[in-house]
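The data blocks that follow each hold one structure.
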Structure 1
Amino acid sequence: MASTIDDLASQALALPPEDRAKLLEQLIASFEPKSPGQVAWLELARTRREAVLAGTTVPVPVDLALQRIHARLK
């Protein structure tokens, strides 16, 4: 069994990042029932990922995002 899992992991890690992300979403979803909230969050994540990949949205580094959040909470 470990050999099969190791083989699958090797194959998954050889995929392009976008395909690995899709696989990860599917694996995580297999552990949890799909509540309306989960479906909404997944759709939002997909929409945001597509916007970044299309170049219509620019990601913000986490340190800058946290600074902005802290500034709003003051």
Structure 2
Amino acid sequence: MKIRLDPARHRNAVTQIQKLFSTEFDEKLSDFRAEAVVEQLLKSIGPDIYNQAVQDVRAHLQGKLDDLDGEIYADPD
């Protein structure tokens, strides 16, 4: 599965990578190099982050479903 970001998020990620390299490593990255870093990160850790997010949502929803009886139970009296 290829993880893709919408253009605004992709541009933000590129900008953040450029800021990181500038402040932490005193190195200026061109847009081309920063985009390559973003693409490599998406390729290498994107699927793991996506899968973790799916698991987190599943656990959250399961907790809501498990509590459903307590939330909507109608007392027959």
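Bear in mind these aren't lab numbers, they're just calculated from the coordinates by the rules spelled out. Quick caveat, the model's predicted, so the values are computed rather than measured. Cβ atoms are built from the backbone, for glycine too; each structure is taken alone.
Work out the source of -24500 here, i.e. which of 1, 2 gives that when helix-only ellipticity at 222 nm (-39500 (n - 2.57) for each DSSP H run of 4 or more, over all residues; to 500) is computed. Traced to structure 1. Taking mean count of other Cβ atoms within 10 Å over residues 16-23 as the criterion, the largest value within structures 1, 2 is that of 2. Structures 1, 2 were shown, and mean count of other Cβ atoms within 10 Å over residues 32-39 at 8.9 was computed from 1.
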